[in-house]
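Engineer: See the structures that follow.
What follows is calculated from the coordinates using simple rules that are stated; it is not laboratory data. It should be emphasised that the depicted structure is a prediction, and the values quoted were computed from it without experimental measurement. Cβ atoms are built from the backbone, for glycine too; each structure is taken alone.
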Structure 1
Amino acid sequence: MDGNGLVVALEGGGSKTIALAVEASGQVVASGRGGSSLALYVGEKGAVQAVEEALGAVAKAVDPGDVVLVAGAMVGRGFSADPSDVVGRLFPTARLLPLHEGNAALRGATLEAAGAVALSGTGAFGRAVGEAGREGHVGGNGPLVGDEGSGHWIAVEAIRRALWSRDGRGPATALVEGICRHYELERLGWIIGRLYGEDRMNRHEIASLAPVVVEASRAGDAVAGEILAEAARLLAAQVVAAIRRVTEAGDAWSGAVPFGCTGGVLLGSPELRALVAREVASFVPEIEPREPRLPPVGGVAVEALQAVGILTDEAVVGTLAGSLPPGVGGVLARPVAGSWTE
């Protein structure tokens with residue numbers, strides 16, 4: 001890629017779709033954002049529109065002829081929008097590189113192609129990739145039968161526990177007040193209409209409660225702390241199962257297994273990251289926890305740069321991390337001093 005060339009990183013998920021135009025130096029020069037590109041939730045037309053919005057904003061901000069490659073990681077491949085038509089129309093001279101969303105998450109969290117990662121955002125999964133390329137992917141089955149430990153799971157559990165508290169079936173918890181404040185409810189019982197009514201919340205709106213649970217736990221609320229501890233156990237179980245799949249397939253790691261956490265919930269809670277790492281290490285002592293460096297879309301950008309021959313050294317990664325537009329990592333809560341991730 002010459003000095004004028006650009007790569008575009010596209011990450012499509014159940015909550016949002018993000019596109020970044022990146023120079024060889026790692027500098028992000030343009031970005032775009034759309035809604036969910038998961039057709040299971042928004043339909044094929046809505047999913048394609050989200051990709052169009054994200055990539056279209058980038059195409060307007062740069063010379064499309066400068067884009068040599070578009071790397072796309074679409075969550076729930078086979079259920080998400082196929083970006084190829086949009087890419088071909090907006091960037092006709094660019095090559096399209098499809099990526100697995102789990103590999104992008106792993107690369108962003110650890111900067112490695114082989115290792116393990118836990119992702120908790122609106123949804124959740126655990127993934128592991130061995131040094132020979134064998135893969136294990138566990139979770140990500142949606143809010144009805146999966147996504148354990150996700151922002152949606154944490155939010156639903158918090159609402160459940162708050163209702164138990166109101167009914168006298170559980171201990172008192174600050175989550176009652178926190179839920180009412182977050183959703184602007186006069187009383188907790190009104191949450192039922194927001195969950196089941198004609199104008200009921202979508203899964204992303206429900207999951208937006210997760211940082212309230214994090215903050216309540218930080219303030220010493222025992223119920224919130226129990227919810228996060230259980231979320232950590234559920235997330236770790238997915239990672240451990242993914243690692244087991246890799247080893248059962250005959251693959252391995254020559255040393256410690258690089259391990260990282262990503263997704264809005266985990267990026268926003270150093271405490272939860274530490275809990276997950278501790279749980280994984282209790283079953284797989286050989287893990288090496290890594291400080292999260294980039295959100296999943298940053299991992300897509302790294303893969304794209306490497307695919308066109310750019311060495312993604314510390315300088316490039318630092319430039320990329322420092323030029324990401326606000327909010328692309330979905331950080332949900334402030335960092336805590338003294339955490340293992342500092």
Structure 2
Amino acid sequence: MVLDSAIQYLEDNFHCKVVLKEKLWTNKLPIYLSKQYDYMEVEINDLIFILIDCSKSKDVSVEVYSKHIMSIEKTMNRDIKISYILVFDNISNYLRMRLISSELSFIAIGKQIYIPNLGKVFSERRESRYDIRVSKSSQKMLPSTQALFLELLITQDFNISMEEMAERLSVSKMTVSRGYFELKNLRLVECENKTRSSKYKFILDREEIWRRAQDYLIDPVLKKVYIQSNSLENEIKEKMIIAGESALAEYTMLTAPKQDEFGITSRQYALLSNKIEETPIKESDSYVLYIFKHRMPYQAQKLHPLALALMFKEETDERIQGEIEELMKTYRWGQDK
């Protein structure tokens with residue numbers, strides 16, 4: 001799957017056709033190389049490349065990668081020029097910079113492509129707009145687009161009309177239309193036809209789309225406030241969803257916080273703010289209330305696991321990050337429909 005995603009990532013960024021070659025040579029490799037990596041031979045603009053899946057290799061240095069590539073090249077002993085591309089589904093900034101300084105070609109899916117040989121070809125063919133040292137766009141989703149993305153990712157409901165989706169998200173039809181357009185530009189969805197009743201679909205499977213979208217997702221929390229528990233009437237409390245650590249504790253082994261944590265959209269908060277008494281600091285009898293920039297998906301009156309992962313995306317608390325990682329490892333991508 002990692003190598004398939006790398007091919008899609010190349011095609012999406014360079015608008016070129018990546019041709020898969022037959023896999024006939026890996027049986028010649030030493031056992032340690034055949035077990036540590038998966039390989040794929042491809043052709044791009046008349047050049048031959050070997051993609052090397054490094055997702056199974058952990059804590060490997062640039063020097064070791066260089067030695068392994070030399071061993072693979074020696075084993076293949078081909079007459080034609082072949083270039084090697086290391087493929088990562090996750091990469092640290094340190095390793096990324098070390099690979100560039102060592103001029104080792106690599107693909108960090110959803111983050112960066114560095115392939116000097118291919119860059120020269122594009123330059124010669126006056127395709128300079130596809131800079132090979134390219135990172136994913138720094139563009140971020142609008143809050144309304146992110147709400148649409150989460151709804152589609154969880155429900156996979158591409159069949160409902162824009163009017164129905166607008167009602168579900170409490171936005172306008174124009175906002176939904178703009179959201180689809182933005183998701184298409186970010187290469188997360190594609191249009192199946194060109195008619196007025198255009199139907200969209202995800203370009204890749206949902207798990208891969210989730211990974212690809214990480215660079216574009218924004219912090220959904222507008223602000224966090226503390227409210228007096230005795231000021232929260234039942235009719236108001238029913239409009240809120242369990243959020244933050246309270247929700248995470250219901251999915252994982254995390255200990256529930258002493259103060260209950262809830263979430264509400266900024267629009268809902270504006271309507272209820274005169275009925276809620278805020279406190280300047282967290283007190284023993286107060287609730288934590290997260291005010292979200294957009295509608296957040298939930299189930300059984302608590303934030304959906306993907307919404308929690310997004311909410312804690314930049315969390316520095318190792319305890320919480322560890323539970324989020326475990327939650328995502330056990331998340332069943334086929335369960336939502």
Structure 3
Amino acid sequence: MDVGYKPQVGASAPGKVIIFGEHFVVYNNQAIVAAINRRCFGRADFIKNLGVQIASSLERNYNPQTARDAAATIDVRSNTELLEPLTIFCKNILGEYAPEIGIKIFIKSELAVGVGLGSSAASCVTLAGILKSIIRHSSSKEISSIDRQWIYEKALDGEQMIHNKSSGVDCYVSTYGGLVHFAGPTRTRTIENQPLPLFLINTHRRHETSELVSHVRRFRGNKSKRFNALMNEATAICSSGIKAIAKGSLEEIGLLMTENHKLLREIGVSNSEIEKIIGICVRCGSLGAKITGAGGGGSILVLARPETIPVLNAAIEGLDLCSESIEIANKGLIID
């Protein structure tokens with residue numbers, strides 16, 4: 001393959017927050033998910049040696065406010081664990097579509113790893129985007145609907161390698177962007193919305209998504225009747241959430257987020273630390289607060305009017321925590 005048309009290929013893809021429906025979406029339930037303005041970036045250089053090399057600055061505890069300290073906190077062992085499945089993922093694709101080339105890819109991310117923001121999905125989407133750009137032998141930055149679908153499907157294969165079982169929602173919203181009502185990749189639509197005052201609190205307690213998914217699977221197996229009832233409640237919350245978002249009713253959205261968290265607490269993916277933080281959020285006047293993603297630590301998603309945030313930050317300062325404003329990102333994967 002003649003790759004002289006372009007010395008480098010780059011791409012980026014957003015992370016995500018789940019507003020309603022995490023864990024239940026794994027069992028073909030609905031979810032409302034938003035791409036966020038925190039992205040994973042990748043750039044590939046062509047090299048003489050065949051195959052794939054990946055280097056990165058992926059961080060277990062990345063915080064945009066303290067990014068300057070990242071170089072001093074890299075955990076080499078953890079970085080290797082993160083990169084191994086991504087390298088295998090890229091090698092599998094190149095082995096099938098372009099075995100005659102060699103590339104070195106550097107990836108960096110604004111998404112903390114293991115805190116429920118879709119870091120692994122964004123990484124897989126970014127890499128799949130780079131590889132598709134190379135395979136199609138085009139310098140165009142435009143992504144056709146067919147190519148985007150291919151990228152989504154390949155990225156989902158990669159995420160399955162990392163998390164064993166995935167609903168596909170993270171890869172979907174990272175590929176396509178926006179605020180989406182996800183009911184499976186073929187029954188998903190974009191939700192029109194007004195800006196939502198969303199904030200994140202990173203508990204600085206990393207989770208293993210696969211372990212939490214396994215825990216919920218055991219809950220489902222041991223208490224199937226109750227789990228099905230909770231599934232129905234989660235569906236109702238999503239349906240009400242769509243209406244509340246359409247109306248722009250922050251009070252209703254916040255109440256539904258809190259109700260969603262109660263379901264997550266019952267299936268055992270919360271803990272005393274998370275409950276303490278959410279209690280502080282509520283007492284400080286937040287409209288709603290919940291786990292986003294797998295739980296067990298990770299990030300807490302807060303809906304709050306901006307004037308509430310100084311009070312909230314003061315209340316959690318003693319816990320070495322602070323809130324961070326996020327926005328919904330309408331753009332998914334970008335080739336640059």
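Engineer: Looking at structures 1, 2, 3, which one was mean count of other Cβ atoms within 10 Å over residues 268-275 calculated from, given that it came out as 13.5?
Structural biologist: Attributed to the structure labelled 2.
Engineer: From which structure (1, 2, 3) was distance in nm of label points 7 Å out along Cα→Cβ at positions 204 and 228 calculated, if the value obtained is 2.5?
Structural biologist: 1
Engineer: Using relative contact order in percent (Cα under 8 Å, 6 or more apart) as the calculated read-out, with 12 as its value, let me know the right label among 1, 2, 3.
Structural biologist: Structure of origin is 2.
Engineer: Compare distance in nm of label points 7 Å out along Cα→Cβ at positions 84 and 212 across structures 1, 2, 3 and report the one with the greatest value.
Structural biologist: 1
Engineer: Consider the structures 1, 2, 3: one of them gives 3.2 for distance in nm of label points 7 Å out along Cα→Cβ at positions 100 and 156 as calculated from the coordinates. Say which.
Structural biologist: Clearly, the read-out refers to 3.
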